[in-house]
1. Determine which structure produced the value 25 for percent of Cα pairs over 36 Å apart, calculated from the coordinates; the candidates are I, II.
2. If mean count of other Cβ atoms within 10 Å over residues 183-190 is calculated from each of I, II, which structure is the one that comes out at 24.8?
3. Assuming 3.2 is distance in nm of label points 7 Å out along Cα→Cβ at positions 103 and 223 as calculated from a single structure, say which of I, II it is.
4. A value of -12500 was computed for helix-only ellipticity at 222 nm (-39500 (n - 2.57) for each DSSP H run of 4 or more, over all residues; to 500); which of I, II is the source structure?
5. If we compute Kirkwood radius over Cα pairs in Å, for residues 23-126 alone for structures I, II, which one ends up with the highest value?
6. I have 1.00 for FRET efficiency 1/(1 + (r/R0)^6) of positions 7 and 167 (r between Cβ atoms, R0 = 30 Å, to 0.05), calculated from one of the structures I, II. Which structure is it?
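Quick note: the coordinates plus some simple rules give every number you see, no bench work behind them. Predicted, not measured: the structure shown is a model, and the values here were computed from it. Cβ atoms are built from the backbone, for glycine too; each structure is taken alone.
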Structure I
Amino acid sequence: MRIAVIGAGAIGSALAAGIARAGADVMLVARGGRLALLRTEPVRMISDSGAWEQAVPVCAADDLAGPFDLAICCVKTPDLPEALTALHGKLAPGGAMLTLQNGVEAPKQAAAILPGAAIVAGRMHGFFELDGDAVRHVGVAPSILLGCTHGAADQAEALVLQALAGSGIAATASPDIVRALWEKFMLAACLGSTACALGVPAGQVCAHPGGEALLRAAMAEVAALARLAGVQLDAADIAATMAFVGTFPPEATTSFQRDLLAGRRSEYAALTGAVPRLAERYGFTPMVFRQLDAMIHARLHVV
């Protein structure tokens with residue numbers, strides 16, 4: 001099996017290193033300084049359990065030579081259309097694409113740009129961040145829940161599970177990946193937005209005065225939007241997500257939050273901005289997210 005991992009940020013680098021460490025044929029697509037570094041240096045991983053490194057073949061998007069049985073797209077949502085377009089003609093017949101973007105819109109984007117591919121949507125849990133040249137993992141054990149949204153489900157899901165076996169990131173097929181994506185959307189959009197609005201790390205939101213109530217209200221608003229979209233999220237889902245947030249280390253931040261704080265292009269449109277955009281379809285006014293949006297713009301420059 002030939003595997004392409006598109007995007008050499010923290011998650012893409014961690015996945016490519018884990019897949020290569022397991023002995024699979026993988027190519028990591030990178031750009032800029034990260035591409036120059038990984039041409040001569042291994043991916044360096046740091047976690048609570050220790051440090052290790054793995055050499056990974058790397059190339060620029062323009063030099064990617066297929067065919068690949070599987071492509072794993074790890075770029076941020078603003079870069080998704082460009083990454084998908086770069087894969088035209090690079091997937092083998094019966095090949096699959098795994099999307100790992102936050103939000104609920106990536107699988108449909110992938111299906112529109114790569115109509116011949118099986119599309120597998122993935123929901124990833126785990127905190128990875130670039131620490132200098134190394135990838136650092138903190139907090140909860142990383143995992144991917146996945147499900148096919150377009151194409152032959154059994155074949156595509158089996159392909160992805162085989163590719164991720166031994167990578168160090170647990171992968172499981174979901175009977176309802178659309179619901180799982182909305183659950184992750186509720187976490188990522190609400191926690192990232194609330195943390196940025198309050199100016200604290202994501203792991204300290206609930207300890208901040210009024211932070212827990214604001215986060216819970218944001219989750220209730222996303223759950224209401226999900227129900228309008230036909231996905232049944234309720235109070236039990238909010239409680240479970242709040243409990244999960246409670247497991248985060250105090251210093252934990254979301255990638256969305258780190259990008260905003262650094263003034264980089266972020267997933268704002270796919271997370272904070274997606275709630276009012278999706279709500280407009282149903283005549284729903286998300287008052288909490290309007291408040292969060294105003295608080296964030298008062299504090300940060302949004303890119």
Structure II
Amino acid sequence: MDFQASDVHLLPREDHYQLMFRKYGYFQKIRDISNDLSIRMISYFKFLSSLDISEKRKPQSGAFQRQFQDFQYSLRISTLPSACQKESLAIRILKQNHSMPLHELCHFRETAQLLESLVQHESGLILVSGVTGSGKTTTLYSLLHYCAYQLNRHVITIEDPVESIQSELLQIQVNEKAGISYATSLKAILRHSPQVLMIGEIRDKETAKIAIESAFTGHLVISTIHAKDSINSLYRLHDLSVSYEEMRQMLRAVVCQTLIERGGEYKALFEMLHDKELVNVIEAIRNDLSYALSADATLVGQKKKLSGGCYEYTSN
């Protein structure tokens with residue numbers, strides 16, 4: 001736990017296994033482990049996660065919880081059969097009932113203040129995008145913690161899976177086999193009068209439609225979407241049948257997140273589209289003028305304009 005790894009991987013090789021730690025998207029090899037010990041370790045973790053120890057030909061996933069150094073952790077287990085007739089093991093380590101304050105998460109304090117102002121809206125949709133490992137989930141929990149504690153709002157989340165148990169939130173777990181999808185859960189959740197609704201990911205047309213409808217009916221909706229930057233998040237929404245007029249009316253902000261290392265710790269940088277700049281970009285895309293966008297994305301800190309209307313941060 002002292003390494004603060006987010007994932008542990010046990011990778012099969014021809015005559016041994018490799019133990020790898022993952023932190024902030026980077027892998028570090030720890031040591032080689034014998035086949036015999038590795039196989040016993042995988043069986044032990046499968047047992048703790050209530051998985052089928054004898055089944056080695058199919059992928060399996062499960063979870064269990066343990067307490068370390070006065071903190072409760074959830075360990076999500078995933079196994080995968082490999083071509084060399086050995087299983088690969090991945091463990092995601094998630095600290096429970098923990099969220100990072102926005103001012104500690106953000107590289108620029110002004111960014112935290114801007115994010116706090118955005119979630120004070122009573123309705124609308126806020127989207128967070130970024131590559132895998134960029135900290136989107138951490139940002140979501142930080143925003144929700146602020147809404148629950150500082151703004152005293154009723155917050156409900158729907159996640160697949162629930163990444164971190166938060167005592168101040170009402171969290172719903174997606175279970176497709178039981179018929180609990182994002183779409184069906186959202187319909188039920190709206191009867192419980194949430195003021196803030198978090199959707200783990202907008203991944204299909206039905207979820208996008210209900211998210212927009214929730215924003216229209218007086219809820220603040222916060223979610224993530226798979227896109228490489230803020231502008232492409234708008235294109236992705238349109239692919240999911242969200243009209244440009246719906247975006248113009250209901251989108252409060254589109255945020256793209258990345259991580260940088262400063263003094264041995266990682267901080268989040270954000271590219272943001274909001275207010276007038278967001279409306280201008282939506283209109284430009286609607287009119288097929290994305291190659292000549294003139295609106296500036298409002299970024300906290302120094303920025304450099306790139307081609308296609310996108311921006312990147314430059315450090316001071």
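1. Working: I: 13; II: 25.
Going label by label, the one that fits is II.
2. Answer for the origin of the read-out: I.
3. Values: I: 2.5; II: 3.2.
Value 3.2 for distance in nm of label points 7 Å out along Cα→Cβ at positions 103 and 223 corresponds to II out of I, II.
4. Values: I: -12500; II: -8000.
Computed on structure I.
5. Details: I: 14.9; II: 17.3.
Top value of Kirkwood radius over Cα pairs in Å, for residues 23-126 alone, among I, II, belongs to structure II.
6. Details: I: 1.00; II: 0.75.
Clearly, the read-out refers to I.
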